[in-house]
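Input: structures, listed below.
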Structure I
Amino acid sequence: MFNPGPFVYMDKIAVGPEARDVVDINAPVKDNLHAVARAKGMDVNDLTVIILDRPRHEKLIAEVRRLGARIRLIPDGDVAAALMTAMPETGIDILMGIGGTPEGVLAACALRCLGGNMQGKIYPRNDEERAKGLEMGYQLDKVLKLEDLVASDDTFFAATGITGGELLHGVSYTGAGATTDSIVMRGLTGTVRRISAQHRFAKLSRISSIDY
């Protein structure tokens with residue numbers, strides 16, 4: 001897996017299987033939206049682009065709106081957002097924008113399982129971070145393809161919702177225990193499992209040192 005090193009942020013573009021071969025992070029927003037629309041047999045104004053709601057994305061958001069595509073702004077959680085591009089039931093077609101570099105690597109693991117694609121470019125926050133990266137041998141202008149982020153299909157991805165989000169329900173409690181919502185994927189087979197688990201505190205307390 002790619003080592004983020006000193007870099008907190010990276011620019012990202014992520015899509016599902018139908019559009020995995022048509023996106024280019026260096027291309028204009030217009031070109032990528034039209035390419036994804038063609039690959040999915042849709043009009044651009046039927047696409048939904050998911051973007052982190054941050055001031056740094058003002059120009060990106062304005063451009064997507066100018067082109068007529070729909071936008072779903074999220075306060076955080078671009079790992080889940082990247083996964084949603086490869087899950088047709090979510091209605092999300094493409095992720096764009098700058099988010100966490102470690103989160104990008106996690107999302108790449110899941111997209112290898114789901115058959116989607118991601119590209120990234122390191123986004124230094126300041127001159128100090130840029131200089132540190134160059135000193136460590138990072139190529140700041142390199143397009144990081146899915147294979148650069150995660151080199152093998154021999155990968156697993158697992159996530160459990162803590163608070164409710166776009167992809168997973170949060171933990172819900174009853175008098176007797178709790179229910180959790182999880183997703184588990186395997187890259188070699190492409191198998192995706194959704195798990196709704198019930199946890200009974202009375203039984204857990206017998207085998208755990210945690211006071212339930």
Structure II
Amino acid sequence: MPDPSFRLYLVTDRRQTGGRLLAEVVEECLAAGLRAVQLREKDLPDAEFLALAHSLREVTRRVGAGLFINGRLDAALAVGADGLQRGHDAPPIPVLRLRAPGLIIGASVHSVDEARAAERDGADFIVFGPVYDTPSKRAYGPPQGVDALANVVKAVSVRVFAIGGITADRVAAVRAAGAHGVAVISAILTAERPSEITKKFLEVLGSA
């Protein structure tokens with residue numbers, strides 16, 4: 001089972017793939033070296049979500065990459081996912097631990113207080129944002145910037161991933177703020193060649 005030592009965390013959004021099948025885009029990124037994928041797709045009905053989860057489990061397993069499911073514990077258990085990304089509407093982390101002791105649990109947070117609470121409850125890693133402006137995260141408030149990211153990193157001991165408007169050019173700044181890695185949606189999924197952008201992210205993450 002992978003641990004949160006990965007530095008690039010792809011978060012899915014099937015609406016941003018330019019008409020390509022999401023599983024195909026993810027597979028292309030995996031071939032380029034990606035080793036962690038979060039299946040988000042919150043609006044999908046259960047049956048469609050589960051089918052997509054099975055597809056992603058198949059392609060991630062081939063290369064030993066981690067599959068994380070956003071929020072749906074039943075789906076994570078059904079497909080043998082490696083982890084669960086917990087949002088604000090999910091059961092508390094201690095409850096998730098009781099139901100699925102083997103899962104890696106990531107927590108999505110938007111403040112220092114939330115980060116501390118997530119660590120106290122037993123989160124294995126934290127995703128903080130939005131750091132920069134991005135359409136997919138505007139519902140969670142204005143961009144918080146790298147200073148807020150740095151404050152979160154200082155407040156907890158678990159690994160912190162930056163999310164929200166993350167591009168390869170911004171990796172150095174968020175890594176300088178202490179982020180262990182980055183969670184990326186549009187910069188990869190909307191690219192004409194997602195594999196090339198994946199390689200670029202991995203390259204700069206390795207040198208940042």
Structure III
Amino acid sequence: MTMLINRLATAMNSSSDPRILGSVTMSGVAVALWQRRSPFDFQEWLDGLDSARLPRLRCRAALPQVPDAVRQACVEAGTPPGPQREILIADITDLSRRAADVTNSLMVDLRLDVSSGQPCPKWHLDAVPARLLCTLRGAGTQFGPTRTGEEPTHIHQMRPGDVGMFRGRLWPGDEISGILHRSPPADNGQTRLLAVIDPVDEAGSC
């Protein structure tokens with residue numbers, strides 16, 4: 001009888017070039033990090049919004065549907081209209097496309113989560129093939145390598161605006177991700193706005 005032994009993927013690739021996100025499909029790579037900074041005026045506007053005005057969304061959508069879904073979430077939250085809101089909508093739309101491109105998917109599960117605590121304090125892998133995470137406001141996601149499935153040996157933290165493409169537990173093939181992640185500890189009640197984007201192929205609607 002042949003025993004199949006899964007290999008551990010622990011490499012973390014990072015770059016200021018957005019094409020780095022596609023490297024998560026390379027052998028041994030568990031996380032691809034696009035290091036970027038949001039425009040100052042946009043970040044100042046977003047950070048200054050009352051938390052009740054931040055858009056919240058849970059939606060499965062084809063890529064052409066994403067802009068309207070995000071815009072409707074902004075309208076429902078009372079996010080002030082204007083050029084900065086359009087930048088937010090365009091950015092989330094672009095991130096959705098980039099996430100889908102990594103796995104050649106036509107749809108995404110899109111979440112915009114607003115929180116002031118630590119909703120996911122435990123180190124974990126997500127029960128999806130792949131997930132894009134981007135903290136648009138507040139403290140960034142923490143991640144790090146582990147060989148035991150327990151707390152990482154070294155903890156990294158994404159900056160606001162950074163984009164991480166993480167392999168999940170359902171990534172195809174014989175490699176298991178050795179990079180876990182979690183929400184950052186609560187920082188004096190600071191409100192986070194987190195974009196969570198999973199590429200999918202099944203049909204759905206907002």
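What follows draws every value from the coordinates through simple rules; no lab data is involved. None of the values given here were measured: they were computed from a predicted structure. Cβ atoms are built from the backbone, for glycine too; each structure is taken alone.
For the set I, II, III, ranking by distance in nm of label points 7 Å out along Cα→Cβ at positions 41 and 185 places III highest.
Say we calculate distance in nm of label points 7 Å out along Cα→Cβ at positions 33 and 49 for every structure; which of I, II, III gives the highest result?
Working: I: 0.5; II: 3.3; III: 2.6.
When distance in nm of label points 7 Å out along Cα→Cβ at positions 33 and 49 is calculated for I, II, III, structure II comes out on top.
P(r) over Cα pairs in 10 Å bins from 0, in percent was computed and gave 9, 38, 40, 13, 0; which structure, I, II, III, did it come from? Computing P(r) over Cα pairs in 10 Å bins from 0, in percent on every structure in I, II, III gives 9, 38, 40, 13, 0 only for II.
Please state which of the structures I, II, III yields -6500 when helix-only ellipticity at 222 nm (-39500 (n - 2.57) for each DSSP H run of 4 or more, over all residues; to 500) is computed from it. Could the numbers behind the result be given before it?
Working: I: -8500; II: -12000; III: -6500.
Of the options listed, only III reproduces it.
If mean count of other Cβ atoms within 10 Å over residues 97-104 is calculated from each of I, II, III, which structure is the one that comes out at 14.0? Intermediate results must be reported in sequence, preceding the final value.
Numbers: I: 22.2; II: 14.0; III: 17.8.
Value 14.0 for mean count of other Cβ atoms within 10 Å over residues 97-104 corresponds to II out of I, II, III.
Here Rg/Rh (Cα atoms, Kirkwood Rh), for residues 9-104 alone was derived from just one of the structures I, II, III, and that gives 0.91; the source is I.
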